[in-house]
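Peer 1: I've put the structures underneath this note.
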Structure 1
Amino acid sequence: MPIDNLGSSHFTSEQKVAIKAALAQIFELTESLAVNLTPKERSKYGKVGEKGKLLIDKVKSYHDTQPNLQSPEVDWVEFEKDYQDRVFTTGVLSQLASLEERMLSIKILRDYDNKTDSLRDYQYAKYKNSFGSQPGFENKINQLKVFFPKTGKTKKKE
């Protein structure tokens, strides 16, 4: 017997509403900061890399510990705001990546359960149609069999 219902706990209506509301609030809170970069701009500005991040951290450290060595041509108030935003967004992105993995796992299990049940339902329709006494099954089979193209190849049993 196949493994069924791998995702047996489900979102409540309240959870769905709360999640959508929280996401809408996040979008609203970030709207004034959002910038739609073109692919060219993403390529141009996105080349900070790991060494660049280390450079930023080192300059920040010097700024904090030895301000007498900092360039007067840098707007250090703006530098600090950019740095704090960078730290904050890095943390948020980490949480979002974790959330994305969690949601993807939930979706994968639900997709698997739905496909397993759909295959079982298709087999049931073929079984019921083999007796030919109940209307509707032949049409259902014809509508579903397009998802099972015959390739002329048989599966090898291992």
Structure 2
Amino acid sequence: MNKVGIIMGSKSDLPVMKQAIEILEGFDIEVEVDIVSAHRTPEKLFDYGKHAHTRGFAVIIAGAGGAAHLPGMIASLSPLPVIGVPIKSSNSIDGWDSVLSILQMPGGVPVATVALNGAKNAGILAAQIIGTSDKCVLDKVIVYKQGLEQMVHESAKDLK
């Protein structure tokens, strides 16, 4: 049960959401990607949210721009952890509407929220969640973080 569902409101969100796909594939975590619009395909949204946990998903990453209702609606329907990725889209107010729509959830309906266009961090967070119960994934996350540390040391050496 290490599969991550990655959904977005429209195809235009894919360039941002690819960051999550790539990082999860790098951790050898299976991903399933779909377009689920909160406003244009509400029945699909309800079906996805209510049944994701029966389809082998461990975490859902939902990216959305503008009013960004997708992550919150999925979180209201699913017992799984949901990570929201606010996306700066053509219809957004510099991305702030998306950030606040995902971040300001009511009590009882949490959505973990990453930075604007921060799909890479959403993928890493999903891997960390899975790593709490899968040692193989946890070990890959540890190696990844050690690599980040090494990059900083190498950058510091380049300054001298």
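Please treat every number below as a calculation from the coordinates, not as lab data. This structure is a prediction, so every number in the text was calculated from the model and none was measured. Cβ atoms are built from the backbone, for glycine too; each structure is taken alone.
Peer 1: Thinking of 1, 2, which structure, once distance in nm of label points 7 Å out along Cα→Cβ at positions 122 and 146 is computed, gives back 1.3?
Peer 2: Attributed to the structure labelled 1.
Peer 1: If distance in nm of label points 7 Å out along Cα→Cβ at positions 98 and 114 comes out at 2.8 when worked out from the coordinates, which of 1, 2 was used?
Peer 2: Values: 1: 2.8; 2: 1.3.
Only one of 1, 2 returns 2.8 for distance in nm of label points 7 Å out along Cα→Cβ at positions 98 and 114, namely 1.
Peer 1: Using the calculated result 32 for relative contact order in percent (Cα under 8 Å, 6 or more apart), pick out the matching structure from 1, 2. Mind dumping the intermediate values first?
Peer 2: On the way: 1: 32; 2: 23.
Checking each candidate, the match is 1.
Peer 1: For which of 1, 2 does distance in nm of label points 7 Å out along Cα→Cβ at positions 26 and 50, calculated from the coordinates, equal 2.7? The partial results should precede the final answer.
Peer 2: On the way: 1: 2.7; 2: 3.8.
Working through the options, I get structure 1.
Peer 1: Quick one: helix-only ellipticity at 222 nm (-39500 (n - 2.57) for each DSSP H run of 4 or more, over all residues; to 500) came out at -15000 when computed from one of 1, 2, so which one is it?
Peer 2: On the way: 1: -23000; 2: -15000.
The read-out comes from structure 2.
Peer 1: Now a separate question. Just checking, which of 1, 2 has the largest value of volume of the Cα convex hull per residue in Å³?
Peer 2: Largest calculated value belongs to 1.
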